[in-house]
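Listed next: structures, encoded as structure tokens.
None of the figures in this text is laboratory data; all of them are computed from the coordinates on show. Just so it is clear, the model here is predicted, and its values are computed rather than measured. Cβ atoms are built from the backbone, for glycine too; each structure is taken alone.
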Structure I
């Protein structure tokens, strides 16, 4: 797909959807050791960008301040499915602030897709 001049990120300014918030909470509750400390941030996040490739990856602001992505660290990493197609689901943080929720197609499809249902997630310790 053709790249957007904003590095493949469409600027937005909206609250998290219920599905995004629920998925993010689950991923933090089941992330790497100690990441549950990020849970209080979920209610303070807004979406300031979304990937333009057709995946549901979103980028956050915390308390209306965009979180920088440079130096992001992975804090939760799982597999799931959307319409029976496998996807990866990851949460990143920068400087103690949740920076992004990434959902990517494992087959590498460029067909747009949505968020996985929580009950489709394969926990990393399964």
Structure II
């Protein structure tokens, strides 16, 4: 995939999210293929860039959602809660939550919020 293709996907994604009253402040990605790059997960360079631009970010109150062990390790390195998506690709058990899909995770969040609101 080219960077232009990725930007096209990001623009579409942002448009759909905004149409559904969501908001994304910024998207970070790493085009590097060298594993030693500070920005390539599980290294934390992208998170540090985000923290620099958005100083109110609190990694301890953040959630890393991913489908690979590098995503989960990235989250752990920053003290985040971690959610592993797609049980078929299980690579480790070092995550707090596991769901088969983002939709399943979203439904879990909605149900949890509804339970809290009913109390």
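Key figures for this structure:
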quantity: Entry that produces 24 once relative contact order in percent (Cα under 8 Å, 6 or more apart) is calculated, selected from I, II; calculated: I
quantity: Given 1.3 for distance in nm of label points 7 Å out along Cα→Cβ at positions 22 and 54, calculated: source structure among I, II; calculated: II
quantity: Top of I, II by distance in nm of label points 7 Å out along Cα→Cβ at positions 30 and 46, largest first; calculated: I
quantity: Of the structures I, II, the one that -1.12, -1.51 was derived from, the read-out being log10 I(q)/I(0) by the Debye sum over Cα atoms at q = 0.17, 0.21 Å⁻¹; calculated: II
quantity: Source structure (of I, II) for helix-only ellipticity at 222 nm (-39500 (n - 2.57) for each DSSP H run of 4 or more, over all residues; to 500), computed value -14000; calculated: II
